[in-house]
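Bear in mind that the values in this text are calculations on the coordinates, not laboratory data. The structure displayed is predicted, hence computed values, not measured ones. Cβ atoms are built from the backbone, for glycine too; each structure is taken alone.
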Structure 1
């Protein structure tokens, strides 16, 4: 028996290019393991895990959320595929931290959407700017940050030995 095809069954151009709809949402208790896995993957690819990484990734609820921070996820078909955190640093300033997108999902604008969402969330919480630390080897990440208005700052001391690029963006 033949089945009929309905217009709703045909994927849109966006779905054909980018896949399923991406949901942006806040951290849930069940996300701790995937938060660690997403971040460990990119850190191990380019660097080595540092003591500060292990401290934060082993217990994001204690190290981020309990200090007034926030963690956000990009989710496709119920699976977290990207994440980032906002850590309060000084009066009305958040630090963007632990931003990661699963390698299979890179190049599809997920990082841009996550970062834009994080900036909106920081602004809604009264932040006047977002600060971040990165490494000059992460050229695509730096390009993303600059395209969204982040400006380089002078070098400073960091908890991470890999940090050699410092940026900030007013909100």
Structure 2
């Protein structure tokens, strides 16, 4: 299952780009709350064991200074507690998978180019964190699905029982 909080229209594109590329990290809390609301709407309590944010390559992380997806979910437990949502049994594993290859940005690439660009870009760092688990893979934007499909394939190959996807925005 793949779900998104928002439609990736021009307004949301501008917000996401401000957050991601212009360092407006103060947007992480309200955007993360929207993402949590979508999670709460589409997934039953205790249906997810582990939340895995799509990782950045270390070069991109150093250049940007943050992983925008991790920032979106890092305060979920605090937000959930305030909203009486039980996430006590859910772990956020930010390093379960890593981006092993420094790929070109997916922005501007077509579907086929995106799939080629991202192929084998990730590796499992901690297999024990995903083995026999139900995983929620989180990303900021779902355009063609190339990135999340590659990550989900890897997680399943690494022993995850099931992988669902949640993104902040989805292109239509």
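Observations on the model:
- When relative contact order in percent (Cα under 8 Å, 6 or more apart) is computed for each of 1, 2, the one that comes out at 31 is 2.
- Ranking 1, 2 by mean projected area of the Cα convex hull in nm², for residues 74-137 alone, the structure that comes out highest: 2
- Test item: distance in nm of label points 7 Å out along Cα→Cβ at positions 58 and 122 calculated as 1.9, pick one of 1, 2: 2
- With respect to volume of the Cα convex hull per residue in Å³, the largest value across structures 1, 2 is given by 1.
- For mean count of other Cβ atoms within 10 Å over residues 82-89 computed as 21.8, the structure of 1, 2 it came from: 1
- Source structure (of 1, 2) for helix-only ellipticity at 222 nm (-39500 (n - 2.57) for each DSSP H run of 4 or more, over all residues; to 500), computed value -9500: 1
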